[in-house]
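Below, each structure is written out as structure tokens.
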Structure 1
Amino acid sequence: MPDSILIRRATPADARSLAIFAERTFREAFGPDNDPDDVELYVHATYSAERQGAEIDDPERITFVGEDGGTLAAYAQLRLDSRAPDCVNGPAPVELLRFYVDRPWHGRGVAHALMNDVIAAARAHGAHTLWLGVWERNPRAIAFYGKHGFRDVGCVPFKLGGDDQTDRVMARAI
């Protein structure tokens, strides 16, 4: 990982920049393959500065940001109180709700370092299983998670605006 990247826990002061970053990276990842109206509905409901601030303050979530000189390069979020779907059989599960790395940082070790911090935080909170949902039509993300020990264990529905989609559920022991 480049020495210039700092991975840290997000603070309320990060809410506005995280909202902008999260919306942009979501649009880049999913916009080209989805109806623009569905994407608009989703980002409007999910990525406001107020909502990001509330999620950062939520004691049942841990939000990480990776930054280079104050510019966001990545973020991830654990949801500690999430009920795992039935297909997740491991003990003490915690959900990796979000994991995004900005395109200029792909292939530079940022994602690997961020994943290590996510796993360490989940362990520190008593988790023994880490699970996530990933869009079935996102082979790059599925491959990345596979390289980090996640295995496909099932599927769950995901609603993007008005579109019913399917997320693959991936899990790993930690």
Structure 2
Amino acid sequence: MNIYKIIFSGSGGQGVITAAIVLAEAAALYENLHAVQAQSYGPEARGGATRSDIIISKTPIHYPKVAHPNFLVCLTQESYNKFSNLVIPGGKIVIDSRFVTPKRAVDASQKSYPMLETVMEHFENPIVHNICMLGVTIQLTNIVKPESLMKIFEERMPPKFVDMNKKALQLGMELALV
């Protein structure tokens, strides 16, 4: 695909904006692709609705917002209810099975993964839920190489969190294969 229009959605504190920034930076810095990332969230610091748009393309990008994504991730029921009808026909919707029950008939493939549950089993801490989601995303899209994301982890994260994030990315990639 020449262009990916992606929305990561959830609630404040889940790290969807951080995951989007990491993905866009990996694409632009290490994959020789054009990438933009934009975000919006409610007035609450934590718990409010959050959305991050990512466009990754082989050609220049002229507008940074995503009206109709071909790939949508929903980590809350509210975000699923709000954004699932935006996905283009034939697109993909990924949901966290702990928080989201698909209710809509949409012309997109919908796949549910126990992302938070899996993270809690392996890390006993939800801090890398977003990175597990990122692993699922790159496994399903092949948009960037895992090594590109790991370079961003090494450059942007405190050293004590790099290994945990690498493991969470791998966990998400493995989860997407199930």
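Values quoted throughout were computed directly from the atomic coordinates according to the rules given, and no laboratory measurement underlies them. Source: prediction; values computed, not measured. Cβ atoms are built from the backbone, for glycine too; each structure is taken alone.
Figure out for me which of the structures 1, 2 the number -13000 belongs to, where helix-only ellipticity at 222 nm (-39500 (n - 2.57) for each DSSP H run of 4 or more, over all residues; to 500) was derived from the coordinates. Structure of origin is 2. Here distance in nm of label points 7 Å out along Cα→Cβ at positions 102 and 126 was derived from just one of the structures 1, 2, and that gives 2.3; the source is 2. Here FRET efficiency 1/(1 + (r/R0)^6) of positions 86 and 158 (r between Cβ atoms, R0 = 35 Å, to 0.05) was derived from just one of the structures 1, 2, and that gives 1.00; the source is 1. One of 1, 2 was used to calculate Rg and Dmax of the Cα atoms in Å, for residues 54-149 alone, giving 14.1, 42; which? Only structure 2 yields this read-out. From 1, 2, which structure was distance in nm of label points 7 Å out along Cα→Cβ at positions 62 and 94 = 0.3 calculated on? So the calculation was done on 1.
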